[in-house]
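Colleague: What follows is a set of structures for review.
Nothing in this text is a laboratory measurement; each read-out follows from the coordinates by a stated rule. Note that the coordinates shown come from a computational prediction; the quantities given were computed from them, not determined experimentally.
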Structure P
Amino acid sequence: MRCSTVVLIYNEEENVEKQADEILTAYEECGLDGEILLVDDGSTDGSGRICDELSEKHAIVRTLHHPRNKGRSWTIETGLRHATEEVIIIMDGDRQYEPREIPRFLEKIGEGFDVVTGYRYDRTDTWIRRLISNVYNKVIIQWLIGLRVKDQNSGFKAITKEAAMGMGFHPDGYMGLHRFILPLAHLKGYSIAEIDIKHYPRVGGKSYIKSYTVIFITLRDFIRFWREHGRKRAEGTSQSG
């Protein structure tokens, strides 16, 4: 099974080369075929230059650049649209995930699932980020949307190219549609599996997520998402009842 590993990069100068090397090693050691797609979201440090150098050095590495910072959702959208293989792996560029676990995602896809998401069972982020994520997953993802996953916001996922193109991941009008990628796939009828994954502490660069604003951004996006997609679930539940 061939895969495109899409790496999301924004000002990860300290991590991008090591991240790419780790993924290349995983491809070699695990017998993976496909490509590595580095998506640079308008970085202002040396990340873009390093990505280009990696593309010149390795035949299976490609780089795409946003001329300016557009945000995580648009970086994912660019990766999904340009990936060429039958399965797409989405991975953050901060080296907090283990590339050698890619075969476990592919194995689940091989069992017939359309989307596989990683559950950070021993998450190493700050307590406030863990708390916000826990409330978000329990209230919005599990209770309101009815999707039984524990970690929607994990930055390590696999999705078939067919599902990626069919679920309608269009970030226009949202500040962070990536927070609803699993609900969107779920409401479109795609099957989802969740597997436990490792999560490492960040050792280079810094996170640009602001805990004091993400709550309001998420609520604003959820209202829009529910208006556009949630009613379909409610109507379906009513009809089945």
Structure Q
Amino acid sequence: MSDTNIKIAIVEDSVEDLDLCVSLLNRYSKEKNLSLDIQTFSSGDAFLMVFKSQFDFLIFDINLSAMNGIDVARKVREKDEEVIIMFTTNLAKYATKGYEVDAIDFVLKPLSYPSFYLRLERVMKKLSKKNDKFIVIPSDGGYNKVETNSILYVEVMSHDILFHLKDGKKITTTGTLKKFEEELKAYWFIRCNSCYLVNAHNIKRVEKLDIQLVNGETIAISHPKKKSFMAEMKKYIMKEGN
């Protein structure tokens, strides 16, 4: 994960505790050769005003003076079910509330590096798995954190790029199909014609020049792309066993 820029938000209203938390994160990042993008917030309200699922890891003080950390986490879960949340607290009895919002762990104050280190190891292990499955798509001035396997195909339409999802939703963004082809190649998205990238995980059947997707939709393979498409599908089947 040394080349990964990990986005972390800390919500802490104690300047002393906040500085210590940042210091411990920086120490860990140097030891592990990690690139961390750390943003800090002094209140839950300030954090929620900017939150658009753009972070990988959140650290909340449970005992925030206005909106407490548990309530902030509940608001987060309304938008993002996957982001990793960890709590800091003065009292262990409050930490069990973290289960209500699927927190990965809690750490007692005053923070010490040995205990903090162990929690961060858990977080990084989980992140290393998560980062292989999600992409962040900018849209409407915000961000959408999307599981790659929930994407059926990507379509270019005029100057827009449309992500078609399994649940029927569409996310519109800007860019080029070539750009997303490079970004999504590792997740088995294959170009089948000039307008579409299709997710091999969500292909049910390929017959002649037709691709039938798991939701019943059919998209076409162009004659110029058929050879390269079938070659990539063969690689996918051999590697993924589908």
Structure R
Amino acid sequence: MIRALYSSASSMAAQQQSMDVISNNIANVNTVGYKKVRVTFQDALYSAMETRRDGQGVNLQVGNGSRAAATQRNFGQGVLQPTNRPLDFAIDGPGFFQILRQDGSVSYTRDGSFQISSELEGDQVVNRLVTVRGEYVLDHSGQPVEVDDYDSLPYRLRVVSFPNPEGLEAIGNNQFIGTEASGVPVPSYNYDVKQGFLEASNVDMAEEITRMILAQRVYQLSSRVLQAADEMEHIANNLRR
């Protein structure tokens, strides 16, 4: 009977993790360039209740619940929303903007809401394109984009893609970093950078609400199974001859 308690508890823990991911998706429904995430589940290890000899049928096994196996990010295209702001950019197609972080490393983002940073170099003022956190946006040569003509900006922004974008690691601030699973960045093709637009989150609220209701119902039923198993255990412990 103890196994039923553990199985129900593992199911409740897995559904709680699913609810955490769903709540994060809903919280980022208005985040520029956000890509929705879902949890995938696996059944837990099985225990052999009886090992039978050859020719006597299959072994008798019982499962031990479920667990959250991984989170998968959907990099599907979000809706492009017009802003009419010359420093807003959206990628129509696959790819990411390259960002030079303050520690010297490179990150990648679909959030094209950029700004201008005016910097004094010698006796000259240089305008560079930066993120809202002041990080440089890189051009095709891997250097910070210098702004002298708004009309040429879409052609100067460096856009790269990955063999497996689902392998990217999210680091917050609408940014990702490459990993061994994602592969190395390569120049992106079949895309268009649209100026005066931003890419909306690809979160589907109807889908998230459906998944939320399902997770809630599974959690509720698992708690009832746990309660029933506990009551049966209590009955067994109070048996009298």
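Colleague: Comparing relative contact order in percent (Cα under 8 Å, 6 or more apart) across P, Q, R, which structure shows the greatest value? Write out the running numbers ahead of the final one.
Modeller: On the way: P: 23; Q: 11; R: 28.
Largest calculated value belongs to R.
Colleague: Also, I was wondering about something else. Assign the value 31, 58, 11, calculated as P(r) over Cα pairs in 10 Å bins from 0, in percent, for residues 151-190 alone, to the correct structure from P, Q, R. Working shown, then result.
Modeller: Numbers: P: 28, 61, 11; Q: 31, 58, 11; R: 27, 45, 24, 4.
This figure was derived from Q.
Colleague: Moving to a separate point now. Assuming 20.0 is Kirkwood radius over Cα pairs in Å as calculated from a single structure, say which of P, Q, R it is.
Modeller: Working: P: 18.2; Q: 20.0; R: 21.5.
It must be structure Q, since only it matches.
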